[in-house]
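Next up: the structures, one after another.
Throughout, read-outs are computed from the coordinates displayed, never taken from laboratory work. These figures come from a predicted structure and were not determined experimentally. Cβ atoms are built from the backbone, for glycine too; each structure is taken alone.
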Structure 1
Amino acid sequence: MSFNVIVQPSGRTFSVDQDEAVLAAAIRQGIGLPYGCKDGACGSCKCKLLEGSVTLGVHQLKALSPEEEASGFILTCCGMAHSDVVIESRQVTDESAFPVKKMPVRVSSLVRASHDVMVLRLQLPASDVFKYHAGQYVEFLLRDGARRAYSMANAPHTLADNPSLELHIRHMPGGKFTEHVFGAMKEKEIMRIEGPYGSFFLREDSSKPMVLLASGTGFAPIKALIEHMQFKGITRPAVLYWGGRRPADLYMHDWVLARVAEMPNLKYIPVVSDALPEDGWSGRTGFVHRAVLEDFHDLSTFQVYACGAPVVVESARDEYSALAGLPAEEFFADSFTTEADKAMAA
């Protein structure tokens with residue numbers, strides 16, 4: 001049995017099978033609904049159920065609160081239709097829906113960017129074509145069926161000269177995947193990935209100035225956006241706020257400075273929250289999302305692209321809207337929810 005889904009205001013339609021999540025059906029049929037984690041943790045796929053019956057699977061309260069659920073909101077990543085339904089989602093786009101593929105990749109290099117960040121390069125199959133938008137992510141398919149998601153840190157145009165993906169992996173002590181990356185993983189190892197996933201990418205139909213907000217390895221998809229902007233000659237004003245606990249956490253600081261020197265419309269504000277005297281840090285301190293509010297009291301004419309720890313993304317989403325007038329529809333995010341985060345919330 002299957003049901004019809006109508007997406008308003010676009011009017012696009014697709015079908016969803018019984019016991020299939022609405023988002024999974026949309027991805028399968030190339031419908032670009034907004035989403036992030038696909039796991040009920042981030043809330044990026046939240047939308048309004050206008051008609052029909054949908055039951056929700058396991059999800060975190062920070063992604064969808066009981067009050068929101070009572071008001072008719074659902075998460076498409078864990079929502080199962082029990083009738084024809086109509087949902088409201090204003091981010092449906094054709095361009096966001098590149099085909100999702102499974103493919104083998106070969107580890108071509110492992111380079112430590114800091115004490116706990118590895119820059120991993122994956123060689124793509126020469127016989128296949130992989131398309132994605134700067135800002136999207138892939139999932140590693142592990143042998144036990146588990147999955148781990150990481151954003152591409154290089155823009156798509158870079159594949160023309162070197163068909164490989166750049167990923168930034170932070171070491172999570174005890175983590176099933178990252179312990180392998182920082183331990184036994186060697187060059188030429190074969191892995192399997194699936195993607196591209198995610199609705200985090202630059203909205204090029206806008207001319208609004210941008211705030212790019214990154215914490216930790218949330219810099220990876222932001223790096224891809226910056227590369228894409230430079231390649232396409234996009235001259236919209238943009239300011240990058242990149243935060244870390246210590247200066248060493250800004251592991252590609254020099255790379256950003258080089259881009260700023262080449263891109264007159266790009267500015268860079270590094271922010272450190274826990275600098276020690278021996279760091280010799282003389283720059284901005286505190287919470288990175290708060291640094292934006294210190295500099296911009298009115299964000300009503302901006303777009304914000306935020307990536308990193310859930311607490312940073314969620315705080316920015318709430319405070320930029322409440323305190324600086326940022327329209328909710330102009331906040332685009334990729335929240336890096338770890339398996340440890342999910343387990344703690346569960």
Structure 2
Amino acid sequence: MAVAMSGGVDSSVACLLLKRQGYDVIGLTMKLLPNPPSQDVVRAPCCTLEMAQDAMRICHSLGIPHYTIDLVEEFDESVILPFVREYFLARTPNPCLQCNRAMKFGHLLRKARELGCDYIATGHYARVRHRTDSESRALLMRGVDRTKDQSYALYQLTQDELEHSLFPLGDLTKEEVRRLARESGLRTADKPESQEICFVTGSYREFLSGRGLEAEPGDIVDTSGKVLGRHAGLPFYTVGQRKGLGVAGGEPLYVVDLDRARNAVVVGKRSEAYSMGCVVEGLNVIADNRLRDPVRGICMVRYRGKEVGATMEPLSYRQEEPDSAVIRFDTPEFAVTPGQSAVLYQDDLVYGGGVIAKRLGKK
């Protein structure tokens with residue numbers, strides 16, 4: 001059993017619990033950023049030398065081996081480059097979801113298997129139900145602590161990845177995790193939460209420019225097409241944005257759309273930034289082998305975002321390509337953002353989801 005060790009309290013307690021349950025455990029820490037870091041990345045709380053050292057100390061205190069796995073090149077290719085590419089396409093990505101899929105349950109799981117481990121465990125607040133005689137699929141479930149539930153960030157996991165994953169904290173609250181850490185004398189018991197993104201320093205503009213993304217200025221227009229001003233480049237704006245637009249109207253203006261074809265930032269009233277649904281690509285259906293008929297559930301269009309009743313319907317099916325789908329909301333949702341993910345739940349079950357390709361209007 002390999003535990004992905006970040007050096008924080010969650011992975012520390014995950015390791016502690018599995019050790020107590022009698023598993024033969026090793027700790028694995030990913031080295032994701034160069035040392036010294038290049039000019040366009042910075043070591044954030046989840047990637048510092050201090051965090052790696054804490055992970056090593058926790059493992060040693062529990063009497064288990066610890067290894068640091070160099071995945072710098074893989075992280076650049078699998079997370080940073082797609083992040084830049086999405087901004088080039090005028091979309092707003094969530095790199096943490098890509099890191100979970102490609103790094104923790106991709107490259108790190110592969111390394112764990114090379115070391116003879118059958119499972120990878122993490123400190124995510126989520127639950128997995130493995131296949132049984134009566135259940136033909138591995139299922140992903142919300143964590144018991146809804147305030148910390150991280151199942152949204154795991155919706156892209158495949159059946160093979162879920163079948164070889166464990167989430168020891170899924171039945172615990174954050175306070176229970178910290179209490180266990182304190183009672184066990186773990187040095188990470190009171191460590192603060194790490195920030196979500198680990199490789200951007202300064203402004204996104206500087207980071208993207210450092211990665212060779214040349215943004216082209218263009219017009220800021222309202223929803224009728226009237227030019228209101230100029231923008232600095234589509235990558236520097238996101239749907240729902242209000243501040244920093246540099247244009248004035250009779251009432252507050254919000255980014256409604258990023259029109260790549262016209263190289264235009266489209267702004268409008270807040271009411272115009274609502275959508276009745278979205279089209280998602282790269283659909284991953286966990287609860288079934290694919291989406292064939294409309295399915296009802298509760299949808300979230302951003303991490304720990306508002307929940308809205310919705311129907312997911314198949315849009316296209318190609319044998320050798322990921323499916324796409326349309327999700328229709330029961331009530332309008334604000335700032336549905338291409339590049340983010342829409343995930344459909346049925347009670348505690350993560351039914352599936354995909355990356356938002358475009359928003360649907362209110363009509």
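Among candidates 1, 2, the computation of P(r) over Cα pairs in 10 Å bins from 0, in percent, for residues 144-303 alone that gave 9, 33, 35, 19, 4 used structure 1. Figure out for me which of the structures 1, 2 the number 1.00 belongs to, where FRET efficiency 1/(1 + (r/R0)^6) of positions 64 and 80 (r between Cβ atoms, R0 = 35 Å, to 0.05) was derived from the coordinates. Source structure: 1.
Name the one structure among 1, 2 that P(r) over Cα pairs in 10 Å bins from 0, in percent of 5, 22, 30, 25, 13, 3, 0 was derived from.
Working: 1: 5, 25, 34, 26, 9, 1, 0; 2: 5, 22, 30, 25, 13, 3, 0.
This figure was derived from 2.
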